[in-house]
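Structures for review follow.
Computed from the coordinates by the stated procedures, all read-outs in this text should not be read as laboratory data. Everything quoted here is computed from the prediction, not taken from an experiment. Cβ atoms are built from the backbone, for glycine too; each structure is taken alone.
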Structure I
Amino acid sequence: MNELIIADDHPLFREALAASVKRSFPQTRIIEADTIDVLMELVEQHPEADMLLLDLTMPGATGYSALVNLRTYYPQLPVVMISAHEEPQLMRRALDLGAMGFIPKSADTELLTEALEAVMMGNVWAPEEVYDAQPLNEREKSAVELLQTLTPQQFRVLQMVSQGLLNKQIAYELGVTEATVKTHMTAILRKLGVTNRTHAVLVAQHLSLPTEDAN
C-alpha cells in the first residue's frame, strides 16, 4: 500500500490509527482529513490513493451521506468505515452502501492489519456478526439510487436543507447566490421525484444513523 487517507475529526485517534497502519505498512504515505470538505479536496488531489479509512460520523456529513457520495463519484477508491459504532445493523448498512470494510475502533493492530490486507486483495472485511443483520430493503435501495443521481454540490445543498438551513444560509456557506441555491433545489426535487423540501429531506433521511450524536 503506497498511499492511504484517514478521515476522522479526532486528532488523537487519527494519530493512533496512523501509527498502527505504519507499524504494519511502514512504506505507506498517510494523508489526514478532519472534515468532509477537506476530505473531498484530498480525494481530488490524490486520485491514486489506495484506500480511505472513513469515520462514520464526520463534520459535514449526515450518517452515510459521505460514503454514498464517495462511492458515486470516486468508485475507484476503496472506502473502509471505522467507527465506535459496533452495532451489526449499522455495519451491514455501510457494506450495502458500498463500503469495502467496517473496522470497529476497538480493533487492535492485528485485526486492523487483517482487515486492510483483505481489502487490498479486493475482498470485503467486517466482523462476522454483520452478516446476520438485515440488508437494505427495496425502499432504501430506491432512495439511495435517487440520491446517487445528485451532483456533489446538489448533495451538499440537500444535506444543509436536512439540517434546517434556509436558502440564504446555504448560499452563504457555499459562497454562491441565493438564486443558485434555488436552481439546485429545483434540480434536486426533480431528480428525487418529489414536490417540496420536506419530501426531499425524507428521502435523504435514508442515509441517516439512528443516533447522530455518537462517534
Structure II
Amino acid sequence: MRLCVFCGSSPGNGEQFLAAARGLGRALAERGIGLVYGGASVGCMGAVADAVLQSGGEVVGVIPRVLVEREIAHPGLSDLRIVQTLHERKAVMAELSDGFIALPGGAGTLDELFEAWTWGQLGLHGKPVGLLNVAGYYDALAAFLDHALAAGFLNAEHRGMLAIESEPQALLTRFAAYQPPTRSKWTASLKPLAPEIPPRPAS
C-alpha cells in the first residue's frame, strides 16, 4: 500500500510543520505504508520523505523535469520518476497511490488536494482523502467547507469524504476504515467521464 502526500517545498514558519511532516513519515513506515510525493529534498516534502527512508520505508518521488533543479530533486529515494508536466505529475502520483493526505502547504498543495478530492466526488476513484491539520493550519479551510455545505454547493456525503485530523495515527486509522460515498456528483441523466489517470508506468 502507498499513500500520496501533498505538501510544500517550503518549511513554513515554525518547527511544528517540519516536525509534523517527519511524524507522518514515521507513522507511514511503522504501518508498512509506502510514500508517494512530489520528489523534492527540501521543505516539508524533504522532511516527510527523509523520515520514511530513515524508518526503512519505501518512497517514490514524481517530479516534472522543469522542477528538478528548482525544487531540488531528492537523490536518495527508492524510486524517482521524472515526468514532463505538472498534469502528468498529478496523474502519476494518483495512479501509484491508494489514498491522499495533504500536509500544510500553499497553492500547489491545495490544487493537488482539491483535484484528488474532486475525482473522488465524481466517482473516478474510491480512495480516501484527508488533511493533517497541523497547529490549526486548516481550521479556516474546514470552516469554509462548512459554509459551502450550508450554501448548497457541497453535500454532506461529499463533505464527509474529506477526513481532517491533527494526528497522523488518527488520520491513518480513518483511512483504513474508509468507505467511498454511495453516490457521485453525477445525476442519472449524466454519464461520468472516463478517469483521466493514465495506466501505471512500468517499474
Structure III
Amino acid sequence: MKRAALGLLLVLILAAVAVRGAGRWLEREDPLSHADVIFVLSGGLPQRAVEGGKVYAMGYAPEVWLSRPDGPANELAKLGIHFSNEEDYNRQVLIHAGVPESAIHVLPVPVVNTEEELLEVGSEMQRNGKTSIILVTSPQHTRRVWTLWRKLVGSNPKAMIRAAHDDPFDADHWWRNTRDVFSVVRETLGLVNAWIGLPVPPHLKRSVEP
C-alpha cells in the first residue's frame, strides 16, 4: 500500500510539474540571421506586427509579408457596413514602426487558419524565389508554428521562429487567467492534431454569393 501511495504521489507531482511548465514548453524561438522575408502571422494585434517592425528595424530582412485572413467583409458590405480587414491594421502598425509601405507585401489568397497561412506563404516564397523566412507570432504559438512549418513546408525554404515579446501571455503562471488557459489548451490540441497528421480540418471559408 505504501508503495502504491508513493507511486501515486510521484505521478501527481510529475503531472503538476508538467502542467506548470506547459506554458514555457509551448515557447520556441530560433537565433535570428539574415532572411529574405519577415512574415507576421495573423492574430495577436498589435504585438505580432510590432515585433515584425522591430525585426525589420534590426536589418534581418528587406521585406515584411502579411497574410489576408478570411473575414466578413462581403457579408457586412451587403448591410452597408465597412469592415477593415486585419491586414490593414497590421500594415498601419508596421508603417508606424518605420517599415516603408513599399517593403510590405500582403499575400493574395485569403486564409482561415495557421495551416493555410503557412502553406500560402511557402507557395509565395517559391513563386518569388525566396529561400529563408522569419516567422513572427505570439510566444505560446511558436512551437505549433514551427511544427506545422516542418510538416507542411519542410526545411526548404528555411524558417526561423520569432516570438512577439510584448505579448501579455504569462508562460509561468498561465492558469491564472482565462485568456492564457484558453491559449494553452488551444495550442496543445493544435499540436496533437499536427502530430497525428492533421485529421481535424479547419472551419470552412464563408461562401460568397455571385
Structure responsible for 26, 20, 16, with semi-axes √(5λ) of the Cα gyration tensor in Å calculated and labels I, II, III on offer = II
Computed 2.4 for distance in nm of label points 7 Å out along Cα→Cβ at positions 71 and 159 - originating structure among I, II, III = III
